[in-house]
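Just so you know, all these numbers are worked out from the coordinates, no wet-lab data involved. A quick note: this is a predicted structure, and the numbers were derived from the prediction, not measured. Cβ atoms are built from the backbone, for glycine too; each structure is taken alone.
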Structure I
Amino acid sequence: MQTNKERRTLLLTGASRGIGHATVKRFSSAGWRVITCSRQPFPENCPWEMGPEDHVQVDLADAASLPQAIEDMRQRLDGGELHALVNNAGISPKGPGGSRLSTLNTEQDVWMRVFQVNFMAPVMIARGLKEELRRAQGSVVNVTSIAGSRVHPFAGSAYATSKAALSSLTREMAADFGPLGIRVNAIAPGEIDTSILSPGTEKLVEEIPLRRLGSPEEVAKTIYFLCTEQSSYVTGAEIHINGGQHV
């Protein structure tokens with residue numbers, strides 16, 4: 001049995017479902033230690049080998065609590081190395097009946113909350129864990145979205161623009177963190193088959209060249225690639241995982 005300090009370590013935000021859930025399983029199956037972060041306490045029925053000591057409960061929308069949460073993350077690492085940070089957590093508020101929130105009807109507090117979770121938290125966590133990432137010559141992966149580069153029929157304006165900002169932030173971080181030996185990339189998923197798909201998504205399949213939805217496992221494989229030696233000279237990139245929907 002390897003100790004935690006001997007294993008490669010991933011810190012993942014937004015692990016409870018969909019892409020995050022698949023990512024935990026992909027890294028765990030490869031022998032990584034996975035530290036998860038979410039608003040919810042550690043679920044006792046977790047299907048992967050981890051315990052409460054590898055879970056940080058934090059509301060990323062609460063900017064005031066983020067410094068303490070980052071310190072909690074550092075304590076979990078216990079002065080060791082962080083080989084990968086995956087900023088997967090994101091929120092996409094809806095209007096009445098699940099309607100799309102546009103620039104005309106999104107309240108200011110909603111804009112602020114979405115940008116705090118989707119944009120500010122990723123850069124603040126990466127900055128806070130800079131030394132742990134540097135010691136491991138680690139990798140950061142930001143999860144953006146197809147909505148960040150085109151108007152989407154379901155994703156709201158605040159969500160879309162926050163993901164566009166996160167894409168730009170990825171390039172800035174790659175330039176800043178690169179001299180420290182830390183790679184920073186992004187993935188931009190399209191229509192992925194998860195429990196949170198909006199009604200009507202099935203109609204979009206007709207516009208996708210591969211004529212199907214993607215799976216969370218396919219996204220997790222790309223995240224894993226960006227966190228391993230196979231992508232050792234890749235930084236500042238954004239990989240589109242959407243079956244050709246962007247072409």
Structure II
Amino acid sequence: MIYQSFARLYDELFDDQLYMQWCNYTLNRLGSDSKSVLDLAGGAGRLACLLAKKGLNVTVADFSTEMLSIASEHAAENGVDLQLVEADMRNLTGFPTYDAVTCFADSFCYLDNLADVKQSFSQVADHLTAHGKFLFDIISPYQTDVVYPGYMYNYEDEDHRRAFMWQSFADDDVEHGVIHELTFFTRLTDGNYQRVGETHFERSYELATVKEALHEAGFSRVAVSANFGDDEVKPDTTRWFFECQK
């Protein structure tokens with residue numbers, strides 16, 4: 001699974017502003033009676049900490065023990081209590097029900113196929129309260145097919161201690177699939193650099209396919225938007241935001 005070998009580097013480089021936007025998107029859609037939140041693929045717990053500071057009881061479920069370890073550190077730094085559980089989003093057996101389930105940063109796009117996505121949706125539906133909300137985002141086929149192929153991003157910090165290279169390519173074997181090559185360079189005490197690299201695979205689906213999967217899982221009300229809920233979906237929308245209820 002992804003993020004195992006450079007979880008801390010990934011956490012340090014991720015844009016904090018995105019977590020604030022996901023937090024606001026979530027809070028704006030929860031009722032005043034919402035108390036408990038399950039953050040699926042919650043990683044290092046940064047979103048969970050923001051939600052917990054607003055008085056919500058937050059559980060972070062993630063497949064990576066390294067990410068959960070970092071989430072524990074962030075919880076202590078922020079003075080909040082988080083329930084941290086190592087889990088696969090396709091199997092939430094033993095979890096209670098929640099007033100809301102969140103899953104951001106296109107985490108569903110990292111699942112292998114549509115069957116896995118459907119299984120995860122069903123698990124979420126089974127663990128929501130009667131009036132609970134399911135909030136998540138995924139990247140669109142426009143992002144995988146038009147934006148990502150040939151995409152490159154390079155970063156180096158000011159003291160040259162750390163560098164990051166990101167390249168993306170179309171996955172010719174998967175419809176709406178994309179391959180990300182991520183490489184980190186970290187300077188050691190002897191002046192040499194340590195290289196850590198990983199390959200990530202993402203895929204998207206047609207919007208109608210995702211909606212159908214949600215309805216099959218038991219969600220009768222599905223609203224889709226763009227730009228963290230501020231805009232309507234357009235043909236060139238790169239990320240869809242979903243607000244779902246049973």
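Listing for the model above:
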{"read-out": "Label whose coordinates, when distance in nm of label points 7 Å out along Cα→Cβ at positions 80 and 232 is calculated, return 2.3 (choices I, II)", "value": "I"}
{"read-out": "Top of I, II by distance in nm of label points 7 Å out along Cα→Cβ at positions 32 and 152, largest first", "value": "II"}
{"read-out": "For -8000 (helix-only ellipticity at 222 nm (-39500 (n - 2.57) for each DSSP H run of 4 or more, over all residues; to 500), calculated) the corresponding structure among I, II", "value": "II"}
{"read-out": "Which of I, II yields 1.6 [distance in nm of label points 7 Å out along Cα→Cβ at positions 104 and 136, calculated]", "value": "II"}
{"read-out": "Among I, II, which structure scores highest (criterion: mean count of other Cβ atoms within 10 Å over residues 168-175)", "value": "I"}
{"read-out": "Which entry (I, II) yields the derived value 0.60 for FRET efficiency 1/(1 + (r/R0)^6) of positions 184 and 208 (r between Cβ atoms, R0 = 30 Å, to 0.05)", "value": "I"}
{"read-out": "FRET efficiency 1/(1 + (r/R0)^6) of positions 16 and 192 (r between Cβ atoms, R0 = 35 Å, to 0.05) - highest-scoring structure of I, II", "value": "I"}
{"read-out": "Label whose coordinates, when P(r) over Cα pairs in 10 Å bins from 0, in percent, for residues 24-119 alone is calculated, return 13, 38, 29, 16, 4 (choices I, II)", "value": "I"}
